[in-house]
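The structures considered in this document are given below.
Each reported figure results from applying straightforward, stated rules to the coordinates on display, with no laboratory input. Worth saying up front: this structure is predicted, and the values here are computed from it rather than measured. Cβ atoms are built from the backbone, for glycine too; each structure is taken alone.
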Structure 1
Amino acid sequence: MTDAPVLFLPGTLCDERVWLPVWRQMSLSNRRYVPLQWASSFDEMLALTDDRVLPDEKVHVVGFSMGGYVAASWALQNPANVASLTLIGYNPEGLGSDEIKRRRELVAALQKGQPIVQSPAYTAQFVSSDFIDDPLVAGVMQQMGQDLGTSTLLAHMQSTTPREDLTPRLRKAPFAINLIAARHDLIARYDILSAIATQLNDCTLFSIEDSAHMMLLERPGEVSSALNQILS
């Protein structure tokens with residue numbers, strides 16, 4: 001396992017709880033977490049990431065979902081500090097027009113005070129049916145949503161919509177890139193990520209079977225195994 005620092009970034013409306021099941025199955029001497037739940041803008045997200053890296057060190061950067069967008073953006077701005085970049089459940093092509101429209105509708109509903117996050121339909125977008133009643137999966141996701149609140153979700157949605165297509169820049173990146181994709185992810189589709197992996201230089205794709213978007217909670221053993229391979 002690497003002695004270099006490993007930087008972990010969470011997804012939308014997530015905090016360190018989304019990483020805990022994965023961390024429990026890893027042995028890292030220098031693990032760092034970027035609390036994106038504190039940020040109210042994309043610049044603040046990048047600044048929080050920057051604060052956790054010394055000027056002269058190389059780090060392995062690991063981002064989940066929205067955290068993948070922040071991780072990739074920061075890595076491209078600071079290539080000399082990047083040992084590797086791992087993107088989990090994140091499509092570096094950005095957001096399509098349908099997704100941008102859906103997000104704008106969600107923001108409008110949240111601003112009107114509608115209890116979107118508490119609805120079963122919201123959870124079902126991210127969690128597979130096998131785990132929809134699991135307190136360690138859907139339960140953790142719902143608890144994070146309740147604790148972080150609507151203001152955090154609004155900040156995350158507005159700060160990262162729209163998203164730049166980073167694939168042209170990632171093709172020229174001087175560091176290794178890894179994509180971890182879940183077979184049943186409705187947010188970052190496996191077929192799209194597998195096609196992108198073939199277009200990037202020095203890119204490895206890791207598949208997570210029988211999981212939806214919240215693979216860190218659904219299949220932490222498989223995700224930690226992939227990360228252990230990447231970092232060994």
Structure 2
Amino acid sequence: MLGKLFGIGVGPGDPELLTLKAVRVLKEVSHVFAASSSKNDYSLARSIVGEHLPPGTPVDHLAFPMTFNPERLEDAWRDNCEKVVDALRQGKNVAFLTIGDPLTFSTFIYIMRKIKKQLPGVVVTVVPGITSYQAAAACANEPLAEGEEAITILSGAKGRDRLKDAMEISENVVIMKTYRRFPEILAQIKEKGLEERCCFVSRCGLEGEIVERDFEKLADMEQPHYLSLMIIKKNGLED
């Protein structure tokens with residue numbers, strides 16, 4: 001009998017934002033997998049849930065390279081998928097930890113698809129997590145949308161003109177993963193005349209948290225941390 005796969009969102013970083021359901025499932029599974037960088041074996045997701053794992057629970061860190069190279073990514077997804085599949089075939093209920101929400105710009109999406117392809121009968125349960133943009137909005141006291149307004153959530157990892165297109169249809173835009181193309185994103189904001197209507201949030205709820213609305217300071221900033229995003233509003237920011 002196959003084990004069950006749980007995709008668990010652990011929130012944006014603050015351990016107090018972990019859900020009660022996530023805590024319960026973590027105490028019940030037999031094996032835990034957590035994504036980490038291929039450069040080291042540190043996992044923020046693992047550190048968030050540490051105090052809730054029963055002693056002796058096996059935890060494997062799965063390395064995923066920070067690259068757009070499709071061959072390297074495919075190799076990583078395949079190898080990591082095999083490790084999870086092996087545990088499921090042993091009848092173990094396993095959890096895959098992900099920062100934020102498992103179904104929002106998450107590595108879990110690709111792992112889940114590959115596991116379902118190999119094990120069509122596997123039962124998958126997703127435990128949603130608080131997203132980084134929800135936490136960032138709360139941290140900055142910035143409404144994400146109100147009334148009949150629309151909101152668009154973008155990945156800024158590849159830059160280009162996505163902000164321009166999004167602002168045509170939405171009053172509110174969140175750009176996640178700003179760390180790669182930060183100067184390009186700032187240039188788009190300036191081109192649209194939105195310098196006074198953006199808020200940058202980095203490492204929300206963690207040591208070194210930054211909330212910055214001064215566009216000139218943002219322009220002088222070095223490459224931001226991986227856990228950084230921008231909130232942009234057509235109708236201006238809250239005082």
Say we calculate mean count of other Cβ atoms within 10 Å over residues 88-95 for every structure; which of 1, 2 gives the highest result? 1
The highest value of mean count of other Cβ atoms within 10 Å over residues 128-135 among the shown structures 1, 2 is in 2
Looking at FRET efficiency 1/(1 + (r/R0)^6) of positions 72 and 216 (r between Cβ atoms, R0 = 30 Å, to 0.05), point out which structure of 1, 2 has the largest value. 1
Parent structure of the calculated result -12500, given that helix-only ellipticity at 222 nm (-39500 (n - 2.57) for each DSSP H run of 4 or more, over all residues; to 500) is the read-out and 1, 2 the choices: 1
If Rg and Dmax of the Cα atoms in Å is calculated for 1, 2, the one returning 16.4, 48 is structure 1
If you rank structures 1, 2 by distance in nm of label points 7 Å out along Cα→Cβ at positions 64 and 152, the highest one is 2
Figure out for me which of the structures 1, 2 the number 21 belongs to, where relative contact order in percent (Cα under 8 Å, 6 or more apart) was derived from the coordinates. 2
